[in-house]
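Visitor: Got some structures for you, see below.
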Structure 1
């Protein structure tokens with residue numbers, strides 16, 4: 001916890017930079033070495049090697065599951081998909097007409113009305129709620145998308161897991177196995193990331209002994225902010241703008257246009273979204289995987305332009321600013337190749353991060369103390385109010 005300046009002489013960095021706000025066994029980052037780990041497992045050893053269901057089990061229950069444990073957990077997740085009548089009623093109102101993160105924040109909150117464990121923070125109840133929320137979040141996004149598109153949600157396929165059913169219900173078409181594997185890997189990569197803004201918001205809420213649904217609603221509201229979520233959407237908008245400038249140009253024109261676009265924006269003092277990170281001083285390890293996925297998906301689709309433009313942008317930004325891509329940069333082209341609408345990129349992130357948020361709520365409730373940092377007063381010196389007629 002932050003200490004008072006008067007007692008320690010130390011002044012915390014702006015935005016609580018470098019302040020240790022909690023102890024956690026869930027995930028860890030070595031920013032200098034570019035290492036991210038979940039419960040001691042390096043993300044490079046998990047991504048592409050374990051399913052999202054295995055990853056969620058690891059975050060929620062501390063260890064990777066055995067085959068029998070995974071089968072039981074998958075059955076639990078499958079049985080937890082129903083979002084209940086309250087969500088259906090809310091979707092039937094004007095909520096479905098609101099922007100995605102605004103609508104989904106409200107829908108996540110509505111889940112609590114029909115959750116049988118909503119009134120309990122006991123460990124067993126929290127474990128059940130964590131599984132339900134992890135299973136329900138992709139259903140909420142798909143239901144929202146179907147509602148605004150004026151169609152019914154495709155029924156889930158029992159042969160598919162969370163990633164496969166999400167693509168099925170978002171696109172309305174049975175997904176290619178390669179696409180399913182790629183999204184599954186994306187979900188593992190995004191599942192947790194230590195004390196980021198939305199996770200911290202969830203833990204602050206949980207620390208008051210509020211319930212899990214309230215905590216993850218706080219996290220959703222925090223992710224909605226453009227300084228935390230939404231960078232992947234902005235990356236896709238930049239790529240689309242570059243593509244429009246290229247028009248019918250060839251690969252050389254695409255390279256030159258991407259480089260010119262980056263230099264123009266940087267010369268004008270604008271940011272190139274998807275670069276740099278508050279923690280990593282080398283490449284974000286998640287970006288390493290997403291770059292490869294973008295290239296592979298481009299080749300599989302027969303349309304490599306989104307990857308090509310991203311690669312040209314990456315090289316130019318590094319030459320001009322020395323910055324490396326973060327998790328959001330190549331996630332944009334990956335999600336686009338997978339058929340996800342651009343304004344649902346951040347909700348897809350939330351589909352994955354729900355596993356991490358709920359794991360942190362469980363951990364907070366298991367060893368709780370109210371999170372109440374101090375503040376540094378920078379207002380006027382002590383003074384007395386003058387009578388009304390003398391002001």
Structure 2
């Protein structure tokens with residue numbers, strides 16, 4: 001079985017394909033478009049999200065990874081929707097057309113795409129959730145999330161208000177989760193009509209009054225078939241939930257713990273992913289929110305087999321490495337044995353066909369890598 005990687009960069013998408021996960025062919029497509037996310041549906045069609053300060057967001061689709069067609073529709077807010085002023089301030093440098101001057105709410109980036117239960121979902125910035133039930137031909141806003149009570153108090157992260165994580169429950173189509181930086185993690189149990197914050201146990205939440213905003217969740221992963229067990233890479237540490245996000249516990253045994261700029265000690269990082277067959281979970285720690293490069297310059301992926309303790313996997317990865325790995329840039333191919341892939345902010349892709357036991361360079365010379373997705377063919 002072969003595998004394809006869709007690598008999103010500010011200048012286009014690298015399409016990497018391999019029949020043996022050792023020898024790779026590369027094409028660079030959608031040149032000039034910043035590529036931010038991808039997903040594949042149940043028919044094998046691949047979707048790529050792009051954005052441009054000149055042309056706005058758009059989606060392309062392909063059935064063969066060679067020819068790409070731009071879809072006519074993309075997620076859009078209503079004209080009357082009002083935006084977050086702080087988000088506007090943070091992204092104003094990209095607002096060449098002056099769209100934000102009127103105070104409206106605009107989709108300036110598609111952070112993630114997620115296929116589940118016959119629908120294509122999009123998490124966007126300014127933070128919102130949209131769905132297409134006709135394979136991207138039209139998009140509808142999820143008003144229960146986009147008009148969430150209290151969202152006027154949501155605080156943007158460094159890159160603005162981004163809905164970057166969407167998770168689903170394979171056994172219950174009415175149950176989904178969305179992660180927003182820096183507002184927190186939310187769950188719906190009624191098909192998107194209402195959403196509740198799920199941050200209990202994540203600093204600075206307290207047991208009797210879990211924070212509803214200000215939680216800078218970086219990524220969350222789980223097995224949709226066992227959706228209650230979740231792993232969360234937060235700005236302030238790595239956590240596990242066994243009740244679908246109702247409560248969280250710190251699990252950092254074996255992870256490098258660093259001091260953040262505010263003095264808090266935790267394991268800081270961005271991406272996370274899971275190998276569904278083995279249940280093993282992977283994260284890429286960085287040396288705090290000040291430096292944001294690997295501890296001591298040793299690039300390493302950390303793995304947990306039991307969901308509690310972690311081990312470093314660095315065979316084949318460089319020392320004296322001072323780049324970063326962004327939240328969307330770690331993926332598993334779900335093959336047997338499992339393959340893992342991640343990209344760095346300095347444009348290098350590393351891959352493993354042994355669940356991280358050893359690594360090799362797959363590609364280099366790419367622009368800053370914003371997303372990596374792996375698809376078995």
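Just so it is clear, none of the values below were taken in a lab; they were calculated from the coordinates. Only a predicted model underlies this, so the values are computations on that prediction, with no experimental measurement involved. Cβ atoms are built from the backbone, for glycine too; each structure is taken alone.
Visitor: Which structure, out of 1, 2, was helix-only ellipticity at 222 nm (-39500 (n - 2.57) for each DSSP H run of 4 or more, over all residues; to 500) derived from, given a value of -1000?
Guide: 2
Visitor: Taking relative contact order in percent (Cα under 8 Å, 6 or more apart) for each of 1, 2, which is largest?
Guide: Sorting by relative contact order in percent (Cα under 8 Å, 6 or more apart) in descending order puts 1 first.
Visitor: Quick check for you: by distance in nm of label points 7 Å out along Cα→Cβ at positions 87 and 327, which of 1, 2 is greatest?
Guide: 1
Visitor: With Cα Rg over 2.2 N^0.38 Å computed per structure, which member of 1, 2 shows the largest figure?
Guide: Going through 1, 2 one by one, Cα Rg over 2.2 N^0.38 Å peaks for structure 1.
Visitor: If volume of the Cα convex hull per residue in Å³, for residues 127-318 alone is computed to be 157, which of 1, 2 is the source?
Guide: 1
Visitor: Here's something else I'd like to know. Work out which structure the value 13.0 belongs to, where mean count of other Cβ atoms within 10 Å over residues 151-158 was derived from one of 1, 2.
Guide: Clearly, the read-out refers to 1.
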